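Following are the structures in question.
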Structure P
Amino acid sequence: MNIDFHTHGKLAKYLAFSPAYTDWLFGEAASAGLDAICLTEHFNTLGFDQVYADIAARFPREGDAFNVNGLLVFPGMEVDVAESGHTLVLGTMEEILDFNRALEPHKAKGSFLPLAELAEEVRRRGLFFGAAHPFRVPGHIPEQPREALAAFQFVDLNGKDLAHDFEGTIAKTYAFAQELGVPVVSGSDTHQAFQYGCAVTVMGERVTTVAGLRAQVLSGNYRISYASDLAFKVKTAGMLKRALKEIDRLGGDYVQTLIAGAE
């Protein structure tokens with residue numbers, strides 16, 4: 001099962017949720033050879049709950065995931081911490097939505113939870129917890145106390161960082177994971193379609209539950225595959241994102257522009 005552990009369903013946090021844009025993303029993910037994605041939308045994105053409400057209303061549930069025309073979509077979110085840095089949380093839709101509501105007082109910059117407090121809450125809720133792109137500036141995840149870092153169950157080997165420094169990112173990420181005694185999985189971190197497939201976690205079995213994902217990852221029953229054009233995928237995706245945001249800034253409909261261009 002080819003899976004991407006770090007993806008987004010919106011172009012940007014401040015933009016309204018667009019089902020058409022998200023549908024386009026999911027279709028492109030499948031076209032890129034992915035069988036599954038973890039939808040780790042930013043916890044403080046505009047309309048976070050609308051994303052899952054729309055998916056749940058239109059697509060059948062299969063285990064903890066939603067089957068979007070053959071693509072398994074596992075619920076999750078990306079959560080900022082006070083020390084500067086990002087984390088990934090995976091769970092059922094109900095668990096993710098409940099946790100997102102509980103984090104409401106901590107969604108604005110300046111009010112993010114410290115890693116230790118977030119980690120304790122994740123432990124209490126029994127969610128699957130990972131360190132997102134731990135070495136991306138200006139994050140400070142690796143510098144945090146060992147007792148807080150001990151909550152992480154995996155580390156994200158991030159496509160954006162691989163594109164900027166492939167060998168260095170691999171070396172630092174695996175060294176950090178080894179220090180914590182946890183596995184490494186890959187995530188594209190895409191907000192647009194061209195980045196899908198840049199770094200793929202190839203799991204030994206098809207699973208439909210978060211417990212199954214956790215078991216496969218912790219047992220090491222997977223490998224990570226890199227696209228030969230990884231850097232080009234990331235660069236192109238970044239250019240697309242900037243262009244679409246500029247269309248929106250100028251008052252245009254970036255979604256219709258994108259969909260019309262794909263027809």
Structure Q
Amino acid sequence: MRDSEYDLIRFEATEEGLAVVTLNRPDVHNAFNAELIAELTDVFTMISEQPTIRMMILRGEGPSFSAGADLNWMKRAALHSRDDNETDALRLAEMLRRLYEMPQMTLALVQGAAMGGGAGLVAACDVAIAKAGTQFRFSEVRLGLTPATISPFVVQAIGPRWAKALFLTADGFDAAYAEKIGLVHYVAEDDVKMGELQEHIARLVFSAAPGAVADAKQLVVDVTGMEIDTSLMHTTAKRIAARRVSEEGKEGIAAFLEKRAPSWKR
């Protein structure tokens with residue numbers, strides 16, 4: 001899809017390689033429905049395939065980042081068969097996976113509220129900044145449901161014990177609490193501070209080699225939970241060796257020794 005074909009999101013990209021995806025259903029607090037999930041899946045796939053894009057920002061238009069599932073969408077889903085509901089849920093899971101696996105660095109800017117699936121989007125991003133006072137909740141059990149499709153990303157972000165506590169109680173929490181448990185990395189006092197943090201992170205990303213960023217993301221996935229043994233040591237040694245002889249590795253070392261900026265720095 002081109003940007004003009006999106007109805008429920010906005011997509012913008014700069015020549016420098018910064019993409020911004022904005023959830024654009026402010027009248028319903030950017031709640032998910034089938035159309036929004038399809039558009040997000042499309043744009044995440046498209047960005048992943050664009051080597052000129054080096055960073056993506058995900059944000060929500062209006063007072064909230066995302067209120068989670070659209071109530072009308074859920075009401076219709078309750079009338080569908082189990083197989084249809086499984087297909088529907090798989091589309092949401094696939095969208096989140098596309099976001100999680102993007103080779104570019106992803107940054108969520110969160111304000112107002114991030115509930116259920118909205119919090120899942122936050123968890124699937126690499127880094128998240130929340131405005132002070134932002135409210136979060138995994139509210140599914142209150143509706144007789146479970147946060148199944150978002151669970152892999154949330155558990156990865158905050159760990160099984162915090163996830164269990166918050167999934168089972170559906171307790172609400174604010175940005176400071178979200179930072180404490182690792183769902184977000186920074187809390188911004190206001191919009192000005194959020195903008196400053198966004199620019200700081202962007203400067204860091206655009207100083208890093210894009211291929212190394214993608215490899216580092218995959219490295220974290222691959223070593224998480226692995227036993228620290230001889231096999232893992234050999235695996236990590238092979239990875240750094242491959243990086244050292246790569247074009248980016250050679251350019252980075254040369255730039256450091258020659259006291260100049262590497263070719264990828266913006």
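Which of P, Q yields -12500 for helix-only ellipticity at 222 nm (-39500 (n - 2.57) for each DSSP H run of 4 or more, over all residues; to 500), as computed? Derived from the structure labelled P. For which of the structures P, Q does the calculation of relative contact order in percent (Cα under 8 Å, 6 or more apart) return 15? Computed on structure Q. Taking mean count of other Cβ atoms within 10 Å over residues 220-227 as the criterion, the top structure among P, Q is P, with the largest value.
If FRET efficiency 1/(1 + (r/R0)^6) of positions 60 and 124 (r between Cβ atoms, R0 = 30 Å, to 0.05) is calculated from each of P, Q, which structure is the one that comes out at 0.50? Checking each candidate, the match is P. Structures P, Q were shown, and FRET efficiency 1/(1 + (r/R0)^6) of positions 92 and 188 (r between Cβ atoms, R0 = 25 Å, to 0.05) at 0.35 was computed from Q.
Going by volume of the Cα convex hull per residue in Å³, which of structures P, Q comes out largest?
Q
Here, each number is a calculation from the coordinates, and none is a lab measurement. Remember, it's a predicted structure, so these values are computed and weren't measured experimentally. Cβ atoms are built from the backbone, for glycine too; each structure is taken alone.
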